[in-house]
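FYI, it's all coordinate maths here, none of it is from the lab. Keep in mind that this is a model prediction, so the values were computed, not measured. Cβ atoms are built from the backbone, for glycine too; each structure is taken alone.
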Structure I
């Protein structure tokens with residue numbers, strides 16, 4: 001996979017789109033983003049000290065019904081990287097990566113569809129390494145803090161890229177999931193309630209038990225701190 005490094009860009013996810021007409025897999029990384037984006041239109045703090053990479057991948061015969069594989073692989077890539085440096089990462093469904101109960105990275109995925117298949121995907125990963133995340137009110141953590149040693153983006157970036165370019169599977173993803181069997185707070189459609197997280201199905205849905213009834217969630221916010 002060809003890798004391009006930028007000192008600064010608005011957003012690696014936006015910059016990488018210029019390579020879409022070429023039809024080749026590529027990675028774009030930046031030392032800093034001025035307009036980093038998170039999920040649901042949120043901004044993502046992207047000052048120097050973090051690792052900010054986007055990966056463009058093209059596919060053949062990749063059913064859209066299996067899109068969760070892309071999300072799971074992105075989370076696994078971050079977890080592999082964190083483990084490499086001695087941290088103990090965990091995944092909060094579907095692809096939030098935590099360490100010591102705080103968010104370690106942000107992941108933003110954009111898929112392009114052709115019929116019933118995914119033709120290509122852009123996976124943006126922002127990994128806190130040595131950047132100051134105190135402005136986020138204690139909800140985030142850097143890899144340096146999680147690993148208990150000072151780390152530099154320059155040494156973390158190639159490990160993340162290598163981790164992403166290696167294949168993963170559902171069992172590896174599930175090995176980083178620690179909350180199953182626990183009570184969680186679920187928020188969906190403006191409604192919030194308690195439920196027990198039972199298991200993650202092969203298609204990525206989260207199976208829960210609520211009020212004695214078992215059902216599967218396709219999308220929702222879950223809070224583990226209840």
Structure II
């Protein structure tokens with residue numbers, strides 16, 4: 001006899017075949033994004049420029065090749081600013097968050113729409129920080145402009161993915177998705193196409209920043225747990 005608390009959902013939830021299809025679609029999206037021109041990515045870049053202009057912090061205008069230029073701040077939104085890798089990571093993240101729901105085209109498209117909005121907001125935050133904080137970060141941390149730019153991008157994207165997956169019950173889901181899209185997929189593509197590999201500096205930054213962030217987070221949680229234990233308050237075991 002079924003329990004009174006049992007909820008029967010129409011359709012079926014995610015299975016191994018579904019995840020296999022999702023990963024194939026993610027690889028296809030990544031390949032399509034890599035092959036697309038800047039002009040073909042206006043569905044990502046034009047809303048981004050519009051959102052940034054709406055903040056009144058920037059004044060981006062379109063260029064002939066599809067880029068967007070803020071002449072006053074000497075900033076250009078190029079193809080790399082579209083955040084295609086993060087869009088794919090966010091899409092996987094939303095599917096992971098909703099993995100107990102019935103799987104199908106509606107869920108996949110809904111997750112993609114949510115990922116598009118997440119990527120738009122994350123990219124806007126990244127460009128605001130780059131435009132108004134990159135030079136200060138480089139000076140204070142002793143970084144080059146390129147490394148400061150990279151640190152802001154990785155920090156914003158990984159932080160956004162952590163927030164997106166907060167409460168899913170698995171602390172490793174965000175780093176697994178992020179590193180899978182930014183490192184594992186390019187390595188797999190390089191191996192399949194016979195190329196030399198990926199930029200090691202980029203790989204170290206992509207892996208080091210999320211892992212360092214998780215280490216700090218884990219140490220802070222451990223310290224909070226010890227403090228609560230000394231105060232006689234119960235500690236939570238939830239991730």
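Out of I, II, which structure matches -5500 when helix-only ellipticity at 222 nm (-39500 (n - 2.57) for each DSSP H run of 4 or more, over all residues; to 500) is calculated? Clearly, the read-out refers to I.
Source structure of the calculated read-out (mean count of other Cβ atoms within 10 Å over residues 77-84, 20.0) within I, II: II. With respect to FRET efficiency 1/(1 + (r/R0)^6) of positions 29 and 125 (r between Cβ atoms, R0 = 25 Å, to 0.05), the largest value across structures I, II is given by I. Taking Cα Rg over 2.2 N^0.38 Å as the criterion, the highest value among I, II goes to II. When P(r) over Cα pairs in 5 Å bins from 0, in percent, for residues 133-212 alone is computed for each of I, II, the one that comes out at 3, 14, 21, 20, 16, 14, 9, 3, 0 is II. Here Cα Rg over 2.2 N^0.38 Å, for residues 69-164 alone was derived from just one of the structures I, II, and that gives 1.12; the source is I.
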